[in-house]
Structure 1
Amino acid sequence: MSEGGATATSPSDAAFERDAIARADPSDQLGVVLSLPEQLRDAVWRVESANIVGLDTSAGLVVAGMGGSAIGGALARAALSDHATRPIFVTRSYGLPPWTTPDTTVLCASYSGNTEEVLACYESAGALGARRVVATCGGRLATIARGDGVPVIPFPGGFQPRAAVAYMTVAALEVAALCGVGPRLTSEIDVAASHLEQLVGEWGPDSPDSLAKGIARELHGTTPVIAGAGLTAPIAYRWKTQINENAKQPCFAHELPELDHNEIVGWEGARELGMFSAVFLDDCDAHPRIKARIELTRNLIDKGAVRNLKIETRGQTTIERVMSLVLLGDLVSIYMALLRGVDPMPVYLLERLKEELSQI
């Protein structure tokens with residue numbers, strides 16, 4: 001976290017004591033986040049156990065998913081970066097891109113296996129004759145896929161869908177390699193897992209002055225606006241959704257350079273309307289003009305932002321850098337929930353929406 005913005009008045013550290021964490025987080029969502037390194041390694045084994053063969057497709061890969069199940073495709077695309085030699089596209093809707101053909105692989109990703117948008121994409125892919133792969137822990141999707149002879153990557157049960165980010169990301173990376181989108185990155189995934197183990201020790205609950213806790217304190221009581229660019233653009237969106245679901249509060253995301261053509265002007269009236277914090281996610285390999293934009297934008301919006309932070313990726317490879325900020329953002333969202341005294345697990349409005357949709 002770099003300099004900039006006002007200094008926050010730190011809430012009591014009592015929220016981060018082990019007994020307080022246990023009361024606020026009875027399902028141990030914090031522990032699930034801390035197990036991200038083990039999940040990365042387990043995910044590789046689970047893809048291999050699906051015995052997927054004959055998947056090479058010249059038109060590339062479409063990842064069909066929603067919410068926490070879609071983010072893996074976006075993170076995989078970022079991690080592949082310039083190594084991708086065929087398109088990889090994420091669809092978050094009831095339909096596939098109009099250019100989908102039998103030469104396209106469609107990865108239908110739904111942790112629960114009951115996501116109606118993904119089920120619709122699965123049926124559309126079958127009608128088009130596209131190659132299909134399913135990533136799920138069960139539900140209707142697994143049942144239908146196995147009946148159709150479609151490979152199923154089996155995920156472990158017991159997670160909130162948003163917490164399966166490692167499984168979804170690795171599934172997308174491995175399927176991308178199998179269908180010829182890019183190289184297989186198994187060794188890089190293992191290195192990233194080892195790197196995350198170090199960061200877990202550095203940012204975990206037993207570290208009193210960790211970066212993750214510091215960011216959570218800074219953002220507490222404000223509405224964060226997260227900005228990314230290139231590699232960090234999907235991570236910024238991940239931060240937004242995790243703060244929405246875990247901390248139960250508004251949070252927004254945008255990306256550079258686009259936000260400099262519209263959103264930057266909105267900061268002129270930010271102080272009149274509320275407490276807004278700006279968070280810029282940077283990467284060591286970002287385009288020099290992006291780095292210049294981050295610094296200029298931070299300076300120009302500083303009067304409107306009650307907090308103004310810049311946070312950089314950690315690691316060498318793209319997967320290390322992507323997953324470092326995913327881990328950090330997930331921890332920040334849990335710590336923000338603890339500071340608010342809310343249970344990070346339940347998503348009542350989301351479940352109510354699904355229930356009401358099922359009656360239409």
Structure 2
Amino acid sequence: MVTFVLFIVVVALAFDFINGFHDSANSIATIVGTRVLSPLAAVIWAAVFNFAALFFVGTAVAKSVAAGFIDLNVVDANVILGGLLGAITWNLITWWFGIPSSSSHALIGGYAGSAVAKAGFAALLWGKKWIETLSAIVLSPTLGALMGFLLMVLVFNVMRNRSNASAEKLFRGLQLTSSALLSLAHGGNDAQKTMGIIVGLLVATQSAFADQTGWLSHLHVTSLNEIPMWVELSAYTMISLGTLFGGWRIVHTMGTRITKLRPVGGFCAETGGAMVILAASKMGIPVSTTHTITGAIVGVGATNRLSAVRWGLAGRIVWAWVITIPASALMAALSYRVLAAIQPM
């Protein structure tokens with residue numbers, strides 16, 4: 001059992017890496033699209049601030065994922081692994097086709113699908129966290145769009161007497177700050193989801209580590225409110241490394257194909273998106289950074305004219321959001337069935 005649990009921890013960290021790889025566009029698409037930074041410089045910049053979130057963002061989201069969605073009495077190693085495999089599969093499919101879907105909702109959908117495959121829908125803790133998360137599918141991009149739109153309107157009014165060249169120079173510098181803030185928000189919300197999954201696994205299998213000594217004793221976790229420092233460090237490290245490797249297919253979609261951005265628009269989209277994500281993290285709500293920044297980009301584009309937004313592409317992205325939870329849940333349920341047949345708990 002100890003070896004199996006260690007293997008699942010590695011898979012969880014692999015998901016975290018893929019999350020960073022898949023969602024790197026959240027942090028860098030706008031700053032690459034406006035040509036403020038080169039792609040290589042942008043991913044390094046984003047990765048640094050992904051990791052910096054360890055020191056500024058708490059663990060409210062991790063605790064929500066660990067305890068707010070699934071009845072812990074149902075959770076075992078196969079449920080966790082099945083959920084991770086479902087989420088990873090969906091992430092790789094959407095990455096391959098360049099669709100900015102939500103790694104967060106893929107993980108939650110996968111976790112739920114695996115648990116339901118084991119114990120039916122009674123395994124789900126229907127309540128506050130499900131309501132918040134499902135509501136955020138609609139609210140986070142809407143709030144992102146609203147913040148992006150309002151910030152652009154505010155900037156237009158404040159800067160109306162400055163020349164275009166002067167404003168462009170100012171916002172090229174400011175976009176470095178807004179991109180850093182968005183990367184901080186992305187790392188702070190997304191890394192915690194993997195942390196929550198790992199802690200849920202360790203609590204569910206705590207008996208396997210009760211009598212361990214040496215470094216294995218650090219895997220003995222008895223409370224969902226206890227987030228070991230090694231879990232935090234490893235989760236933030238892996239999402240930062242994933243971001244460092246980048247997801248160029250999705251960068252192209254978000255940075256150039258939804259709407260044409262200038263540095264002022266990039267600044268407003270990143271700042272608006274970051275504000276929504278950081279507020280959600282403070283409240284322990286696992287939102288989708290992909291949904292939020294896409295909404296913010298749409299909001300910025302809409303300040304020019306509605307036709308500046310490629311609504312057909314945006315519509316296809318929305319459909320990807322809608323099907324992410326059920327699709328990843330289905331893949332996770334199949335994964336759980338296979339695992340349970342191979343290695344019954």
Which of 1, 2 yields -25000 [helix-only ellipticity at 222 nm (-39500 (n - 2.57) for each DSSP H run of 4 or more, over all residues; to 500), calculated]: 2
Value 20.2, 59, calculated as Rg and Dmax of the Cα atoms in Å, assigned to which of 1, 2: 1
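Of the structures labelled 1, 2, one was used to calculate relative contact order in percent (Cα under 8 Å, 6 or more apart), giving 40. Name it. Don't skip to the end; give the middle numbers.
On the way: 1: 22; 2: 40.
Comparing all candidates, it corresponds to 2.
Could you tell me which structure in 1, 2 was used to calculate mean count of other Cβ atoms within 10 Å over residues 129-136 as 16.6? Provide the component values of the computation, followed by the final result.
Details: 1: 24.1; 2: 16.6.
This value belongs to structure 2.
Assuming 5.4 is distance in nm of label points 7 Å out along Cα→Cβ at positions 49 and 265 as calculated from a single structure, say which of 1, 2 it is.
Details: 1: 5.4; 2: 2.0.
Derived from 1, not from the others.
Suppose distance in nm of label points 7 Å out along Cα→Cβ at positions 105 and 337 works out to 3.3; of 1, 2, which structure was it derived from? Present the calculation step by step, with values, prior to reporting the outcome.
On the way: 1: 3.3; 2: 2.5.
This value belongs to structure 1.
Each value in this text was obtained by applying a stated rule to the coordinates, not by laboratory testing. Just so it is clear, the structure is predicted and the values come from calculations on it, not from any experiment. Cβ atoms are built from the backbone, for glycine too; each structure is taken alone.
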